[in-house]
Every structure is written in structure tokens, then in C-alpha cells.
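K.L.:
I've put the structures underneath this note.
Computed from the coordinates by the stated procedures, all read-outs in this text should not be read as laboratory data. Computed from a prediction, not measured in an experiment: that's the story for all the values here. Cβ atoms are built from the backbone, for glycine too; each structure is taken alone.
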Structure I
Amino acid sequence: MLAIKAQSQTTGKVTANLLPCRINHDGEVDASDRHWQPTTETDGKDTVHYRGRKMFGKAVNLPESYEGKLLKITNEKVEERQDPMDVDEDGSEADDTEQTFAAVEVSQFDKMMVWSHGTVPESSEDPYVKGVEEWISMAEAIHST
């Protein structure tokens, strides 16, 4: 489990990018303008060349009441507590407690760019765009009751 800890200084607002690829690296990178230069073409389409392939982007704005956060997971353990809803079949408290680690806020975002090969990602077809939009509508439905 993770516990989000506020950090006194963040890098401010950024744009999150969802790429249609798998990168087997989860650490920091020295991303320079040489490797990542998104542009808006004359027809209004957002494009970028990444590793020799042209990708098209679609901006997905978060609703006003939502806030995206870029987090960095640390090895810092946070105080363990027993979940009051965690009970064994016989009704007694369960003995298994999960380790909770701190995740610190690095920056915030209110927009995501979803990238796709060949065409602009569409809400009805792209699983990431569709997933974000459906998740937000489901979360709003759950919390409105």
C-alpha cells in the first residue's frame, strides 16, 4: 500500500504522457529535447516522433474537481495500522498487516496526452482514453450517492 505525502516543493504543473509502448525501466531518465519534441501540425494534430515512429496525440483534460499527481514511491515505511474492515471468517481481527510505503508528490497535472501509432486516439476505440473517461464517470457516480 502507498500513503501519499505532500512535499513542500514540487515542480509545478506538467502534462502527463501515456505512450503506446513498454519501457523496461522505472527510474529517472535524462530526457532531453533531442528525444522528445511534440509539435502541433498545421491541421491541429499533435504529433511526435519517438524511436523512429510517428505518433499522434489526443489531449484528455481532467474535470475541474479532479487533480492528477505525479508520485515518486520511496522506501520510507509509514506507520502500520490494522484496517478495521479486515476480519477473518470467524469475525476476529486478521493478523496480516500490509506494509505501507510513502509516495511523495513530485508534480501535478490537469491534462494528459494519450499517444497512438498511426491515428489520433479516439474515445470510442482507444482503451486508455476510454478507460480514463469511464473511470471518471464511474467515480462521480459512486461519490454522488
Structure II
Amino acid sequence: MIQTTSRVIIDRPPEAIFAFVVDGFLDNYPRWSPEVKTLRPLSEGPLAPGWKARQVRVDQGRRTATDFVVTELQRPQKVAFRGVTDPYGIEFRLDPQSDTRTELIFSFELGQLGMAFRPFEKLIRHAVQGGVERVTRNLKTLVERETRPAND
């Protein structure tokens, strides 16, 4: 199992970040994670526990299609996803630092690697950590550029 986390301080209140990540998910997810080539909802309505989608990604030159489901949603503190058939989990947590600053904690967990991938575990772990750090940087940049500060 590979688990990794990245943290970043975003100069916005948690409500603004949560709205960007959750309420704008279908539009914004491919922007903060450009590896996502297509994203299609499999459920109607806004994100909620049980809501499902299908994504096609190209990571390190490898194309994959996976379905995922929202497993937890606590406005405006947390949203979590889990792969339906693939063993991965993703969690975004928001921890207010002040009225205008929030720590975004992004965690990714990749389940048991198959025997064929075990010799490459260190390389996979490094690639996953780099991806998690890139997502947090991208989210910080997008949120701070496209949402209004709390005191405006």
C-alpha cells in the first residue's frame, strides 16, 4: 500500500475552497489535475455520498479509465473519494488557520500493488508523491486566482 499526503496554506476561507473543489468539481477537477483527460458523471445532481463518476487519465504515459464514488462529504471540511473497482482513495480536508487562510490537506492512498508492480514500488511511490504535491500547488494557484479573498 502506498499512502502520501501534501499540505498547503491557501489564502482563502474554507468555504471558498470547498466550493471550488466540490461545487465546481466537474469543471475544476481536470484543471487542478491535468492528467484527467475526460470526466463523466455517472450520477445525477451535485456531489454527495454515493455520487459516482468515470475518469480517463494519462499518468506517466499510462492511460487508465476508472470509476470512483464520493464516500464522505462534510461541508466545508472534507470530501473523500474511493475507486469503485481500483484500489485507491483520495481525501481533501480543510483546516481553517484564520478567517482568511486555510490549510488544504490532500491525501492519496493506493491499495495493494500487484506482483508485477512490486519491483517498481519505490518509483511508483515517488511518482505518486510528486502528483499529490502538484495537485496541491495547482489547487492553491487556481483558488487564489479565481476566488475572492474573504475581506473583499
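K.L.:
Out of I, II, which structure matches -8000 when helix-only ellipticity at 222 nm (-39500 (n - 2.57) for each DSSP H run of 4 or more, over all residues; to 500) is calculated? Show your work: numbers first, answer last.
P.N.:
Values: I: -4000; II: -8000.
Computing helix-only ellipticity at 222 nm (-39500 (n - 2.57) for each DSSP H run of 4 or more, over all residues; to 500) on every structure in I, II gives -8000 only for II.
K.L.:
Same structure again: Which one of I, II has percent of Cα pairs over 11 Å apart, for residues 9-56 alone, as calculated from the coordinates, equal to 79? Mind dumping the intermediate values first?
P.N.:
On the way: I: 79; II: 71.
The read-out was computed on structure I.
K.L.:
Sticking with this structure for a sec: If relative contact order in percent (Cα under 8 Å, 6 or more apart) computes to 32, which of I, II did it come from? Provide the component values of the computation, followed by the final result.
P.N.:
Details: I: 36; II: 32.
Label of the source structure: II.
K.L.:
Further question: Could you figure out which one of I, II the value 19.6, 66 for Rg and Dmax of the Cα atoms in Å was computed from?
P.N.:
I
K.L.:
Identify the structure, out of I, II, from whose coordinates distance in nm of label points 7 Å out along Cα→Cβ at positions 25 and 49 was calculated to give 2.0.
P.N.:
On the way: I: 2.0; II: 1.4.
Clearly, the read-out refers to I.
K.L.:
Same structure again: Computing distance in nm of label points 7 Å out along Cα→Cβ at positions 33 and 65 gives 4.1 for which of I, II?
P.N.:
Working: I: 4.1; II: 1.8.
Value 4.1 for distance in nm of label points 7 Å out along Cα→Cβ at positions 33 and 65 corresponds to I out of I, II.
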